[in-house]
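Next up, some structures in structure tokens.
We did not get these values from a lab; they are worked out from the coordinates using the rules stated. All values reported here derive from a predicted model rather than from experimental measurement. Cβ atoms are built from the backbone, for glycine too; each structure is taken alone.
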Structure P
Amino acid sequence: MKILFIGDIMGSPGRKAAAAALPHLAGTAGGFDFVIANCENAAAGKGITKKIAEELFSIGIDGMTSGNHIWDKNEGVAVLQEEKRIVRPANYPDDCPGQGLMILEKNGMRLAVGNLQGRVFMPPIDCPFRKADELLSRAGDVPLLVDFHAEATSEKKALAYYLDGRAAAVIGTHTHVQTADEDIFPGGTAYISDAGMTGGHRSSIGMKFEGVLPKFLTGMPSRFEVSGDGLALNAVALTIDDETGKAVEISRIIEKLTH
């Protein structure tokens, strides 16, 4: 099973980059069985809307993960309640709308996709480690890919070690900077600290410098705008053994669309 995981899609520039890169990637090495993307920043940098979700599905994305910004558009609550191809971090309280695990089916194959959020330098929510055990139990014998949306590399890597041999992959998101530590753990779990960002890379993690610099210089509130400069797609390609459900290959992808 071949999987493409696209790093955080940042606003309309990120959606443009994903739409432009996917046709080329779909023809690479026989294409991908499943395409997953993190969508928490897809609507002007924060949140998701029904229209944008439909746009992303229309370009060939099969399922989407998210994170702490998924709540930032009011319309996003209804999207999470209605759309079964999007997950939010499972370790938010059960009363929150949406689901933390989905099982995608396509061409006779099945893939479980779970979402967890870290607690280091992040809002205090339920334990991602214990919730990961629950996701594994619910996934059963279906290979599980976990999007771990977190700040700290230490927490991300610890979760991957905790799930080694049980989850097919633990893919970090949230920091918008692709890391060069892709690995397959001894038990067969693929890992990377962060898949990166899809959008304008000549920016401060997706936002125009003109709005970000005043915030750093003065500490006062400043208006942030999504950057479209230096468009690129960041992603990770995974190969999962169909018989064992373990990862056999992981590689980083950088598709630059403008320089």
Structure Q
Amino acid sequence: MSPEHILLEVCVDTPAGLAAAIAGGADRIELCAALALQGLTPAPGLMAQAASAPIPIYPMIRPRNGDFCYDERDVDAIKRDIDTVRAYGLAGVVIGANRTDGALDLPVLQALVAHAQGLGMSLHRSFDLVPDQAEALEIAVELGFERVLTSGGALTAEAGAEQIAALVEQAAGRIGILAGAGVRPGNIAELVRRTGVREVHGSFGGPIPGAAPGSKLGAMGFVPPELRDTDQAAVAEAVRILRAL
């Protein structure tokens, strides 16, 4: 891998998605459950499968749907999930926590970072809720995060490209800026050009068949009409584009 290599992280939430991302050439995996909810902590079975992957695996540690304001029970669950990640020998964790005003919850993050010592750490898009990203970036550096996943506070990384570029400049190599949200093969090259990021993140999902019309699976709410999962071809195309930059 050359020093100029731009890294591709793919978020997945199924065994098939994990296999597709690896086969497509992803450099790192954010392992999740429920990507339709923006990602929750993956089940131990999926972590166990990922343990044999040839690339780094960073499970999302988010114990419930909803906000990132965590009480003592939530923090206890997060710590136990971090222990599970360590037990499976995975490379790192993706964590984050906010106060009710959107700022990073420093006491909670300090406790989680301390608990995750020895693992790699990414700060997830709770960072996109903070009122002052420049200040929050310095906190992330001080806490020892390897990288911050961000859309620049916008709905998509494309829309937040100017802010992402400012974060890259501020980071000055002290911490990675991982651009994510709405990243596709069709916009990935322009996003890198506009921001200067050396890491990009996306789900690269494609449609797969869901419940057949009139099926009991659909009628009972188990399966929607259409599902999405990682598209190996889309991952491979993103890799091809990044390698050419």
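Have a look at P, Q and say which one yields -7500 for helix-only ellipticity at 222 nm (-39500 (n - 2.57) for each DSSP H run of 4 or more, over all residues; to 500), as calculated.
Computing helix-only ellipticity at 222 nm (-39500 (n - 2.57) for each DSSP H run of 4 or more, over all residues; to 500) on every structure in P, Q gives -7500 only for P.
Assign the value 25.0, calculated as mean count of other Cβ atoms within 10 Å over residues 170-177, to the correct structure from P, Q.
Structure of origin is P.
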